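Asker: Each structure below appears as structure tokens.
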Structure 1
Amino acid sequence: MFIIRKLLSHIILLRPINVLTSGISVVIASKIIQPDNNISLVSTLAVIVMLFTSGANALNDFIDYKIDLINRPSRPIPIGDVKKSVAFYMALFFFIIGCLLCMKLNEDAKAIGIFIAMPIMVLYTTYLKKLPLIGNLAVAFIIGLSFIFCGAAFNSFSPMIIPMILCFLLSFLRELIKDIADIEGDKVLGLKTFPVYYGMEKSKNFVLTTCFISGLVFIVPYIIGIYNEWYLFFLIVGVEIPLGFIVFLMVKNPGITSAKKASKLLKFSTFIGLIAIYTGSNL
């Protein structure tokens, strides 16, 4: 039982749901570009993105050890199931393997993976996340960049523009809301996140404004005829309604509990948004 618990803790350190979601997102993105594309290339891209995501998550837990003692005390490092040094070496291992696999790709994809995506991941974890809004924008950019990375690998950038915008906006919104959920620990450790720096009221209003703008932007591709009715259906069910619910939560009871619920909901919305784009362009 002890060995199994240790193994599970090392898996949990990597945030496996986030890792799996990142891989699935790349598969969906490749299907948006070309429904019958190269399975080998798709698999390679998905594995690279999952490796980089795993590395970033392990490095984040290594750097955020003291923050997690307050905000997430049940994480593997705070409870003692994973050593800090092990988390660091896991991050290093995943980044190195991801870079080696990038060498199999064309020059554009290789450059994006090795010289843009991975350095920004490291820079975010070590420095940018401490800056109001800059850290949020960095995470959203990295997630949006995964679609440009996919487009580069297939030499087809234009089909990835809307998925990139959708994931950028939803990720930016989720990062803002996560900062609200983490405000207590961030205050103690002196991190200048947006909620810490500007307060809960301004943070709430910024979240509401971002929800409203995002909701309008996501409708535009249907209005101008880029995607069909299937896009509209999945968009309303999986993105617009959840955004409305987040607005309700933040208006009714703006605070840590509502922020945690909203953050989980946005994971679901990002995934359904990609399905909306796929069905809207292929069915």
Structure 2
Amino acid sequence: MQNHVAHMLEEDFVVSDRATTLPLPEHPALLGYLLVAACDAGSAELTVRDAHCRIAAGDLLVLFPQQSAAIGAVSADFAATYFVVPQTLFHDVVSMMHRFTPRFFLFMLDNYRFRLSERDRGDIELFFRRLSERAAVAEESLRRELVVFSLAVFCMDLYRYYKECDAEEPVQANRRKEELAYEFFRLVAEEYVAHKDVSFYADRMNITPTYLTIVVKETTGMSAKEWMADFVTRQIKTRLRNPALNMQEIAFELNFPTQTSMNRFFRNYTGMSLTQYRRSITP
């Protein structure tokens, strides 16, 4: 299998074989793409969602869009096969999955590393090979359709694993509510810097703030306001892990009026000040 970059509309979809590193930033940042990587040899140190982890031969890494991640030390013999799916293409894959629930998305943010059995490794190797072949199909419209369908099947396998693990999932919300909740998540990821109030998103979605709160609560267990606060708090934590950024720069980047207002917001939802959190993560 060779490296392929398939141009589908304005998107770049990449399948890479025997890579010696992974396409992740040096400092923690929110990803704007889906990354799936199978470690074939060696090991790599990562930071994912405020935790350090290590992947080694036989591990599968699945990082959904909006996951916070960074790559650290990589062994000299590290080798991996991976594919990258731009967020816009990922949304098309999700739209095909009638069982894709907000709770599944949250589950995948917490469960991103999988230890593969010998049989699973063979299945994953075959999947990567077929995906690479489909990404190289000459006809653009057919290539895109083949890739989207392949990725949807892959995500359905992840969903099946999720269902086996999450026996406490609440009563299934109707499909329309799940779609609204996912649309809310998508808009928050795009607009959170300028807009941190629930009413803005409700207006964009042509529903009332009260109904939006009910929908998000039913599908995730959190209110819309709690989801917003959790998302913004994770943005702050991600940037605090970057020693090159001072707190005033972070406040400016996230559109807080002052560093003090960001500190107040952060303390309200974490119980820690910005300084206390940064000290707690400093080696």
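Asker: Assign the value 21.4, calculated as mean count of other Cβ atoms within 10 Å over residues 42-49, to the correct structure from 1, 2.
Answerer: Numbers: 1: 21.4; 2: 18.4.
Among 1, 2, the structure yielding 21.4 for mean count of other Cβ atoms within 10 Å over residues 42-49 is 1.
Asker: Distance in nm of label points 7 Å out along Cα→Cβ at positions 114 and 186 computed as 2.4: which structure among 1, 2?
Answerer: On the way: 1: 3.5; 2: 2.4.
Source structure for this number: 2.
Asker: One of 1, 2 was used to compute mean count of other Cβ atoms within 10 Å over residues 34-41, and the result was 21.1. Which label is that? Don't skip to the end; give the middle numbers.
Answerer: Values: 1: 11.6; 2: 21.1.
Answer by label: 2.
Asker: May I pose another question? Out of 1, 2, which structure matches -25000 when helix-only ellipticity at 222 nm (-39500 (n - 2.57) for each DSSP H run of 4 or more, over all residues; to 500) is calculated?
Answerer: On the way: 1: -25000; 2: -16000.
Going label by label, the one that fits is 1.
Asker: Moving on. If you rank structures 1, 2 by mean count of other Cβ atoms within 10 Å over residues 26-33, which sits at the top with the largest value?
Answerer: Working: 1: 22.2; 2: 16.9.
Across 1, 2, mean count of other Cβ atoms within 10 Å over residues 26-33 peaks for 1.
Asker: While we're on this one: Of structures 1, 2, which gives 52, 39, 33 when Cα extents along the principal axes in Å, for residues 58-217 alone is computed from the coordinates? Walk me through the intermediate numbers first.
Answerer: Working: 1: 46, 44, 21; 2: 52, 39, 33.
Of the structures listed, the value fits 2.
Values in this text are rule-based calculations from the coordinates and carry no lab data. From a predicted model like this one, the values you see are computed outputs, not experimental measurements. Cβ atoms are built from the backbone, for glycine too; each structure is taken alone.
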